[in-house]
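Next up, some structures in structure tokens.
Nothing in this text is a laboratory measurement; each read-out follows from the coordinates by a stated rule. Computed from a predicted model, the values in this text were never measured in an experiment. Cβ atoms are built from the backbone, for glycine too; each structure is taken alone.
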Structure 1
Amino acid sequence: MRIVDAAYESFWRQGFRRASVDSIAARAGLTKRTVYAYFRSKDDLLAAVLQRYEELAELRLKHIGDRLPADRIGLIDSFFGQLGGWARATPRWSGSGFTRLVVELADLPGHPARAIACRAKAKTESWLAERLANARVKKAQERSREIMLLTEGAMALTLIHGGRSYIDAAAVAAKQLVRSR
């Protein structure tokens, strides 16, 4: 677990390609040889990190879901408010790790990490659709997909421009979606 935690931190902060096995080993307080005794390659280590991150993402969704009100507008306010809080409270916040990784691996469409990221995003979209349906939002699956686009765009533009105004704007747009349709 120490290696996976060190790799998670390295990949999160530096990106997959820039993080070296040497730096991961040093962060874990181990030798590079020890890392390779447990993982055949950096890609295998990435797979272990993503499985762990997927577990953490599910816990995060549960935490977010526990705080969501039942009404559609309150749900949207809380969802984007929690996203904005995460961005504000996390030093050197860098958005969604899954999204950043897939962008980094854009030239490798068959990379297994992309399938793991796709599965995680699909779970989030389904999770959101279920909550929207419970709030009696019509076409909840479609609205969920649209809100996912707003969420991902807000995170990307927050990284580009700084500040949380894009997260606030996404919340306004999402409220229009759940009100008007």
Structure 2
Amino acid sequence: MLFLDGVADFVNDPNDGEECFPFVDWLQRLAVKYDCPIICLLHLNPGTEKSRGHLSSHLERRAETNLLLEKNAETGRTVVYSSGEQRHAPILKSDGPCFRWDDKEQMHVTVETLRVERDAASVETARELAQEVFAGRGGLTYSTIISSLKTACGCSDSTAERRFKEMRSHRSIVRHPPNLWALAG
């Protein structure tokens, strides 16, 4: 494996297509000749998701995979995902592996993906909402639940129906015949 940390340092001018295009072609020939991956680290323009110059544009076009690392300053979590210039299966930002620095462990540790964290929050929200709707009451009909959801959330019929589906899909509520719903055990 060849790892080029700061690939722009290997050319005189990353905005000079006459220099950059042959360099990228040479890297690609090396990868094929030695049957090894060549990893190029390239920084984006500050404050944007745009890469720098002809070098980065050509690297993105010719690469098998383009990965982005994005750090959340508040949580310290870094997510790894693929950019739109992906030849095969993309890694969505919500599903990308995540890590953060752990002072106790003195190393980076894996943390939940954004989707898993978001889903966990959705499950908790559905559970809390179900407890509010069913507070002190046993089995309720669908229409009673929808009416209670509209009151509790101050929402429309369609939003109440969506909240009901979330409570059901997250198993916060269960169906008890005949046509009654109750809090899950």
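Quick check on the output: 39, 19, 10 is semi-axes √(5λ) of the Cα gyration tensor in Å, for residues 65-160 alone, derived from one of 1, 2. Which one produced it? Among 1, 2, the structure yielding 39, 19, 10 for semi-axes √(5λ) of the Cα gyration tensor in Å, for residues 65-160 alone is 2. Looking across 1, 2, the calculation of FRET efficiency 1/(1 + (r/R0)^6) of positions 57 and 169 (r between Cβ atoms, R0 = 35 Å, to 0.05) that yields 0.90 traces back to 1. Structures 1, 2 were shown, and relative contact order in percent (Cα under 8 Å, 6 or more apart) at 12 was computed from 2. Comparing mean count of other Cβ atoms within 10 Å over residues 97-104 across structures 1, 2, which is largest? Of structures 1, 2, the maximum of mean count of other Cβ atoms within 10 Å over residues 97-104 occurs in 1. As an exercise: percent of Cα pairs over 26 Å apart, calculated from one structure in 1, 2, equals 36. Which structure is it? Computed on structure 1. In terms of distance in nm of label points 7 Å out along Cα→Cβ at positions 41 and 145, which of structures 1, 2 is highest? Top value of distance in nm of label points 7 Å out along Cα→Cβ at positions 41 and 145, among 1, 2, belongs to structure 2. A value of -25500 for helix-only ellipticity at 222 nm (-39500 (n - 2.57) for each DSSP H run of 4 or more, over all residues; to 500), calculated from one of 1, 2, originates in structure 1.
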